[in-house]
Every structure is written in C-alpha cells, then in structure tokens.
Structure P
C-alpha cells in the first residue's frame, strides 16, 4: 500500500487519507466547496462536529432505515436542500440519498463514505419517489474523501458482509458487455486487496487495503456495469426487505459459481485474484464472507420470492449476463443461498 493519495479522474477527485473526516472542511474548501449543506445520520454527526459546524445547513437521514428507503428519504428532503453543494457523510444509503436529491436539483455532491458500499464511486442510484419526471441526470459525486479507518470500522461480521458487497461490485462487472481493460484491472486488483485484507487477523488487518479495494471495485462497476448478481441482490433486498450487504454476502458465492461456466474468461482471473481456482470459488467466497447467514436467517419472506423473481426477469440489466438465466435457474440459485 502507498498510503495517502489523490486520484483525479475526468472531473472527479478521490482524496484517500488517514485523517479524511477531520480534514474534510479544508479539503472541501480547496475544491471550491466551502459553502455546503451536510447530509448524514445522527450517529455519524456525533463524530463529525467540525464538519457539521462548517455546514450552512444539516439534514438528517433517519438512522436504521433500509437501503430500499432511498427514494422516500430523498423525496422527503427535496424541498429542504437549497444550496449548490451537498456533502454526504455516511454509508451507501446516505450517499445514494444525496445523489438522488442532486439528480433533481442539479446540486453538486461530495461523498465521505463510512462503509464499503461503493456508492461514492458510482453514478448508479435510485430516484426520489414521485419526482422521477423531474430528474435531470444520474449523479456521480465530484469529490470523494475516503478515510480507511472510517470505511472499515464496522464489527467483524458486518465488516465481512460489507467487504463482500464491495468485492461483488468488481466481480459482477467482469463479464458484462461494458467490461473493458481498465474496469477489469481495477476489479481484479480490488478483489485481491479485499481478499488479502480479510485473510489477516482482525487485530492486524491492513484496513487501507480493504478501503482501497472497495474504492477500486466501485470504480469497476461504474465503468463496467453489472449483471446477474446485482439484479438478484437489489431485487431481493427491496422486495423481501432484507439488509443489502448481508444479502450480497449470501448471494455472491452462489452467483459466481453459477457464472463460472458462462464466463470463464472473467471468472478464472477473479478466482486467481482471491487465491483459489474456479471450481472452488464458491467455498472461497463463503470463507471470505465468514460463512454468512442465509437469506432465511436474514428474515426474508419466502412468500414474496415469486414476485421478486418476476421483477428480476423484467430488469434490463439481466441481459448484461452471458446466457441470461431463466426463471428456473434464478429460483435454483436463490434456493442455494436460503
């Protein structure tokens, strides 16, 4: 690891630094964002008093709301955000809410992630409920302030689930029609860093590796897009009302095993990056995820599964998967993760 760095890319800046949250007011000012409104949760605001004091307004997103609540959270705040710059401090739900608001208001967004959601690196997000017709464009944050310790501060089970969510971003991008040399390089390096970090003892873990792996994987999916894994996970989380990161941890091993015969050119390098072979990719991902709970243990309502699968089959992104799965195959894949 090279430590702190600045990555400038097509109008976006990524500031990767140990003291990112503490330095955020100064960094924002250096990037022409000194007058900003702050979007966060009560828990994160307690740890960022200087940032809150520097903001012209502070908007709270209810703590504990599911990721599927982004359209409602964004709609509720649309009339309150008035400034030209919105800074999101928090996990994927908070960052995606800021992006959703900005897609209507034209506000510039800066993201300070506190998880490995990858939302800070993408222009992929849901839209404010009831305001879809007002959307100008999807939004990618102009500035990312990434503090490795903050991104990887969750307890071990949650950290592994978040890491699988991050690894899935790169993995799912490897076999789409939009995969390219840069997206593949960043996806595979991201997977390598995440796997290496998770293999270390928690007390000795290189958290910079995990955080950088997440950043690279987020870049990869933004460039290469996604296929079966994210179609399944996003739909299950929304329809069955289960948490996003643990859903990814449960599905990823099965989805990658399912894709091995369909996309060997993408999955062979992925298996190598995480220290295994294609035939063992499922067991290796289960190991990296800490043998995560199944969908049933997450509280999924199996009676809603037919509805979820119907929605998956209607998602246009499913066609980005080589040999797109049919209904029976989706049912079987999900059943193995139950």
Structure Q
C-alpha cells in the first residue's frame, strides 16, 4: 500500500510512521501527509522538523507536549529515525501508550518490523504508511495523477509514458520533471509529448542520435567520446541513457516499416515526430535493417535489466553496446 492517498487513511492520528527504503519516495509521502496535517502559513509556529541524529528523546517529547500556538496541534517530524527508535524504544513505547492530545508525531524510517511492541501499539493509536517504489507499468498513471493533483494539468495520450521512458523510473525524479513541465506548459491545460521532448528529452535524444549517427558513419572513436560526454555532463544519464537510445531505435524501427510500405519521408517524419536533422535520421534508417534495429532494442532491454539488478554499470554496458554496434 502506498501513502499517496492520505484521504483513505485514518484522520487526525497522533502518530504516523512512514517506512520505505527509497528516501525520495519517503519524502514525497511526508510532504503529502504534512499538507493534510498543517497549513503552510502555520508551520513557523506549529511544526518541528529535525533529523534524528540532531535531537534527543527529551527534546522530542517536550516538543510534543508543548501547547500549540494559534493552531490546534503541534506536528513533530523526526527523519531517519531507525537508530533513534532503537536507542529510545522504552520511552517511545510509553509515549505510544499515552500520546499527547495536542501533538502529532511523524517518524520516517527505512524499515518497520510488525513484530515489535511499538508496532502493535502503533496499530491502535496511529498509522503506518509503507512506501514502495511503484511497478514500472504503474509509473505513467502516478505521473498523470501527480500532474492533475498538483497543477490541474492532464497528460496527452502517450506523453506520460514518454516521460517515464526518457527520465527513468525513479518516482521522485519523475515528479521533479513534472514540476518543470507544468511551468513550461504555462497556461496550457495539457502536457503534450512535444513538451516532454522539448524540455526533458531534447538533449538526451540529441546526444543518443549523435552517438548512433557516428556509429552508422563509421566514426567509432567519436561515438564513444560523445557517449562519455553524456555521462560526464549530466549525472542523471545513468538513469536515462537506455530510455533515450531505446526511444530513438523505436523511431528508426517505425520509420523503416513505413518506408517499406511506400510512405514518403515527409509523411514518415510527421508520424514518428522527427522535427530536425531529417536527412541524417533517414540516412540512419536506410543504413540499418529491421533485423538489426530489433536486435539493438533487445540488447537495450537486456542492458536495462542488468543495470537495475546490479549486474552492470550503465556507462560500461553502453560503451560495450556502442562498440558492438560499431563492429557489426
């Protein structure tokens, strides 16, 4: 169960525990919970937010028992509280048995055992919000939901999927990209695939295009140099490089099919959304066979799996791919 739908949870609990290994996702859930608990204008006087290694248990309990000022509750947030809980378990158990009527305690942890006395007490007085990384097929819907709830914007058909493909599958990063897209789209109510390509994918797609262009032109050292520059210039490349290459190879595949069906270059360019470097794009289409493109897409899928399971590093795997393509 995800903590994103706070409306379905108990309301006005005195204690919340947000548990998840992915810090960025835990932070997202914390922010959504905080929005339900206290208005932004009241946070200066009603919110105490600290990392666990900077506070003592006595400070935390004092904050929880301090009467709120100009509001009906005082929210105390302790982040990264795993060790804090272990060190102060008995005192926390006493607090869980009799929490402050005017305080709300929020603990964020990487794990939460259901077998402890603290967990059993929490089930009676508070709420556990477990946080898990969504499955890949769930990400486009989460992106659409966030855009609608945060900005009142819809995604054009296929645009959310394109964003996931280009930006990677880490939800916190995807939400950050939606923030940028919402500003970029300005007064437009719909975020389109063109918005995504222009703002999120332009550099990534251009670089992937340039690497593949160098390969098909026989300039192997240039291809490797451009690939290495992608990693050096943008830290997020390790998460997005496979998606950028896969996106381009899929366009090549679709264009090749349409070319064999007799469509003109202009018709194909419009269908597969090629707005620049058309001559170079179609030169690549003509140099590669459908079988080759399909093999490259299969190899990218294998690389993606190897990276996500820790069997390979993104830069090493992609350099091997580039050298393999150049050899063929």
Structure R
C-alpha cells in the first residue's frame, strides 16, 4: 500500500555526490531557451542512455521506447513494476547512495510519495503549457502524462443500454441483483467518490447497494474487464476506460459508460533529483509530453495534452486527491473493506 510505504520511508536522508552536479542538473531542468532540445540532445548523445522505472505494461511502453530511440539514438534501460514497487526501489537505492534512476513513469500516488521523500527534481518544460490544468502539480516535481478514468462497463449481449443506471442511487434497483462487479483494491476511487457524494450519504448508499443487490469483488481491472466481456459479471463498476477501449477494439461485447460524479487519476513522469543522465532524462520527459502523447492515444490511453482531441473534451472529471492514499489510505482501505469487500462475494 502506497500510504504505508510513504509513511514507513518518510524522512530518509540522502548522502553522496551525483555524477552530474545537482545545481547544474537543476538549472538544466528549468532551462527553456529556444535551443533547449538541441542542448538536451547533445548532452544525451554523450550520456548514451537513460534509466526508466515504469508502471506501464510492456506492450504499451515498447512503442514509446522504440520511437524515442529511433528519433534520438539514445538507449532506454527500462525496469517495470507497480507504483508501490517503484517507490520502494527508488527510496532503497537512494538510501544506499545508488544513483541509477533517471526518470519515473508511474501513478500519481507513487510520484507524490517520491516528491515527499525529496527524490524528485522540479522541471519547467515548454510543453507544460499544452497540458490540462489537472496534469500540473504545484511543486512542479511531477506532471501527468495520461489519465486513468474509472468507468463502468456492461456486456452488450446481456444488458440493454436503456436499463443502465444514471446515478449511483439507481444501483439500488433490484433489477441489478447479482449483476454488479467491482475491483478489490479501488479504495482511492471509493474515497474520492464517497467524499463527492458526502461521506455519510455515500457510505450508507454503498452499504445499501451491497445489501440489496450484492457485489462480485474481483482483483484486477483487466480481469474485471474480461469477466464483463465473458458475461460472468454483466456490469463492472470500476474499470479503466483504456482497458474497455482495448477490449472493444479486440471485438469484446462490451461498452463503457459513466456514472456521475466521474472519477479519474493521473499517471505521470518525474525527473529523479540525482539522475545520472539528466540530458537524456529531460529529453525523454519532453518527448512524453509531445510525441509520446499521440503514441499513447494510439494505445487507447487518454493523453493530457489539450492539443490532442480525446474524451477529456467531452466529459467532466473529478481527479483523485493523492492525499486520500498518502494521508488517508488506512481509513479508506478499512472502509472499502468493510463496506464493499467483506460484504461482497
């Protein structure tokens, strides 16, 4: 759990000297001159490579890696893990004075925790101006590159679109008995949604929904998507839009729909404070905010650039506050377990 990891690792003290002087790296990270790309590319080619820790699935990260390496001739060394694993690895390496990490690509909770651990370097990129406001953090130490939107999905062979719920209160309808599924670890979505509905009202509503119609609790958004496609779970309440769109593209009989208030959370990138390859790392940072946005769109991700038409132009979203996980994680995990997981099946 990210909240527990963040608390357990809080206050670590870093020592040692990075390969590239930290003051120089900080100046480079905020440089916005007209020759920024040329300066970064020249330095990146001397460095020859960068190290990326990412939460992205290999089939999605591979096109980004290939496009970057083909364009700039700079190698990406990649390590993949869940956000909590990236957080743990980055902090452990920093405590051991190992400066291997250049760039982190992960969920907003891992990035916010790394910011609190003082392991990130603030960046000012000219491409920040292209992004939706929710992609930018006040401290400037990480930036959202894509948006994970929580959507409900339904099996189009089993559920008629005119019968779909238009609100969470509609889920009390006995017609949905035995038809609802939910992901087992979505306490951040739950905390945000309940907060938007009003904590007392929201908690009572979900207790009543589970008591009235039951809830099939499944681990993994991809698994839940596949179960809806197979008809085992007619309606899934918490699936990432990208998973649904990929499944549809592959011929699955499902469709997504939003129940307001819609909830989303950003994934993003950040520059490590002691990046050993700062030129290459910043070149990749800018690439992800420019070329990478179109590449991610082709993988059914929702990019954060306002220059790329996407579903963000058509829907209203409420972004999960990282504090729900980092500061209130224990509370919302407990409530989610009591109200949904234990009461479900």
Assuming 5.8 is distance in nm of label points 7 Å out along Cα→Cβ at positions 44 and 252 as calculated from a single structure, say which of P, Q, R it is. Q
Please state which of the structures P, Q, R yields 0.94 when Cα Rg over 2.2 N^0.38 Å is computed from it. P
Of structures P, Q, R, which gives -15500 when helix-only ellipticity at 222 nm (-39500 (n - 2.57) for each DSSP H run of 4 or more, over all residues; to 500) is computed from the coordinates? P
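When you work out Kirkwood radius over Cα pairs in Å, for residues 172-315 alone for each of the structures P, Q, R, which one comes out largest?
Details: P: 15.7; Q: 16.5; R: 17.6.
Top value of Kirkwood radius over Cα pairs in Å, for residues 172-315 alone, among P, Q, R, belongs to structure R.
Values quoted throughout were computed directly from the atomic coordinates according to the rules given, and no laboratory measurement underlies them. These numbers come from a predicted model, not from an experiment. Cβ atoms are built from the backbone, for glycine too; each structure is taken alone.
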